[in-house]
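Heads up, there are several structures right after this.
Each reported figure results from applying straightforward, stated rules to the coordinates on display, with no laboratory input. Small disclaimer: the values here were computed from a predicted structure and weren't measured. Cβ atoms are built from the backbone, for glycine too; each structure is taken alone.
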Structure I
Amino acid sequence: MDHIGVLDGIRSVAILVVLWFHFWQQTWLMPYYPVPFLESFGIKTLDLNIIRRCGYLCVDWMILLSGFVLFLPHARHLFESRPLESVGTFFRKRVARIVPSYLFAVLVMFFLSLAGGVYAGRTSFLWKDLLSHLTFTFMLWPDTYLFSGINGVFWTVVIEVMFYAIFPLLAFAFRKKPLWTYLGMTAVGVAFTFLFCLRQKDTAFYVNRFLTFWPVFANGMLGAYVYVWFVNRAKHKVPLSLLGTAIALGSLVGIAFLFRDCSHSSAIQMWQLTYRYPLSLLYLGFTLGMCVSMRPVRMLLSNAVWKSIAAVSYNLYLWHQYLMVRLRIAFGCRSGADVAALGAQTQWMLNTEALVLAFAVAIAVTYLLERPLHRLISGGTLRILRIEKRENNHGENRI
């Protein structure tokens, strides 16, 4: 079966961790939980503060998964002689996948911000903010990137769009010269990071530049290449599954170690730039390991719950932070400190309401807007039904 179910789980967990981080920013609800059943071992409290403080690092994992899933058909073309879709079809599917939901979110959030007085006295910035978001160019200027009145998480969509624009060329090069293409992408990204970004006085504008993610995308593409190569050559599945489980576990320990190190850093943006590549290697190790791990282990991330969350994950990502901020303002709080001052009950209530609202909006936008427009842009209902039937037969992961 071609569908890699654990990718649904990994994507869902990564997005939920990012959501957790953004919710914490608005409520200051600390992740300390009593565990009386562990008191006999000297453990009174479960402290998940490391995950809370460093949750934003899972955005890099989502980007790695994008590289993995996009290159997966190319790896199967190389090692299984499967046909490749045309470049035109690739771009049409990418537009159908991300643009309708993104433009809808931009317009709704813009007009709500406009009605709320966010742009009062800033007419020129109003138009710059709107037009730059509609054209995926807002990351070119510090004001529209760092101080937008729309939504702070949209920068990830821009990174993806830029990658989509050059992916056919990168994929062609990777198929012909995988090692040199991987080394070239990695070298460009690492050089840009260390020779330019880390030398800036203020790294806020440079921490999420497109080129700094080239090594992350390269690791994703490498992951797809290695996965298909191994699966098609492995004669003994049991040793491979044991090895995969061990690699996944070891990578998870490494990820936890780097998260802990990041949580103690006083310059988190410089830390993120410095460790982006090695952290993505650990993400790759866990992803590859889980893909071929023992079945009981795979089922932890490959089940109907994670698949359902993954189906709405894109819109969940687009909307969760904005909705939480709106709710916090509706509570009459200017910051997370104000929410914390109201007590734990208010913090929990705000988090719960934001989570329910974020999922409700994500489900509605996915099935009432994204899916119908996907059918239309992809060439009509009959054509998409044929594609869905073929994808169900092959089980390709949806990105």
Structure II
Amino acid sequence: MPKPKVFEQLKASLTSMNSMRPQGHPLAVDFGVSALRVLKLGPGEPASIQAAAQLDTPDDLLDNPAKRILFQFDALPKLVRSGKMSGLRAACVIPPAQVSCKHIQVPVVEGATPDQLAAETMSSKLGCDPSALLVRSCPVPTQRHPGKQELVCFAASRAFVSRMMDAIKRAKLEPVGIHNAFETLEHIVTSTTKKDDESQATLVIDLGTATTLVMIVHKGAIVFARSIEHGANAFDEAIKRQFRCTMHEARKMRAEIESLVPAPVTVGASGDSPIPTPKPKSKRQPDLAEQAEILVDEINMCLRYHKSALPDVPIGRALFIGGLAAHPAISSHLARVLRLETRVIDPLSTLARAGKIPVSGVDLSSPQPGWATTVGCALSPTDL
């Protein structure tokens, strides 16, 4: 990482250069676990969808992060061309698995910015040189640590971010923004929260393939964030073990279940009939109670941390996003145990549509909560 003053000068220079570029939303590129997504938005209020393309991850790469990201890097140019989106400014989302998210406490030092202090602390915690990290932070307005400032920090490998930018350039795009998933989701929350509801915070749960992101937003700012290594893959692994099937078969079974806990089988009496009535054959159902309990326990830990940090800021509602949020059994189970007002957000439905839209690999007529980070990326301010 450049020296603090040099870094700030560089950032200011890039910001001024960006102000001279054509205005408008950049093309959003999301290297997700389940799919690579690109989205082009047009001007207006709300913004309009001009093109959208999705390339699903092959089954054999879902559990192989290194090969998956290389596959997506190579596939990006063709996907961009399929939507006639070449030659554009582009912003991209760093995959959650490549971002370390931590709550830290730093001393208040005159002349030092929170990001600078966060970079030093995060590099120490991760055991690497500060220059190897790209760090961003959000202050938490808590008084739990006198003389210190609590920060939510996001750190990513500078080398990995450089590889992402190279992939963007190979697709003949101009990189103008690098965001983490939490930052992009903050814009989704802001657009769905009423201004008169600032007395309460919003819980955001991004139910992804490999991870679940938990975030709490209050007055338009992130006050809590955590990445949980427990997502759709964990449910599929449980089904795979129970039925001794392939992951592909497990995913199909998970998509068809109506409840995370199989209903008990009841056997009625045969009455006075001399011939016993044969018992109906019942299809064995997956039991995902343990996996659901693990996820709920992790989310409750997040809620307890928030309550200890900001006891006067209650959580008023929960928003479910991410591909797994479209699963009725899982989203309804979480809504029931969290005991909060809940909504499954389809971010694409909040955008305007005009005329025939070039679309590839995504059905715009059905809810798409998995596109939340992509939409948030397109709506985020450029930062390069």
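Thinking only about Rg/Rh (Cα atoms, Kirkwood Rh), for residues 120-183 alone, which of I, II has the largest value?
Largest one: structure I.
From I, II, which structure was helix-only ellipticity at 222 nm (-39500 (n - 2.57) for each DSSP H run of 4 or more, over all residues; to 500) = -24000 calculated on?
Matching structure: I.
Using the calculated result 23, 27, 24, 17, 8 for P(r) over Cα pairs in 10 Å bins from 0, in percent, for residues 288-335 alone, pick out the matching structure from I, II.
Comparing all candidates, it corresponds to I.
Can you rank I, II by FRET efficiency 1/(1 + (r/R0)^6) of positions 24 and 72 (r between Cβ atoms, R0 = 41 Å, to 0.05) and just name the one with the largest value?
That would be structure II.
Check the numbers for relative contact order in percent (Cα under 8 Å, 6 or more apart) across I, II and tell me which is largest.
For this comparison of relative contact order in percent (Cα under 8 Å, 6 or more apart), the top structure is I.
Out of I, II, which one gives 18.1 for mean count of other Cβ atoms within 10 Å over residues 48-55 as computed from the coordinates?
Of the structures listed, the value fits I.
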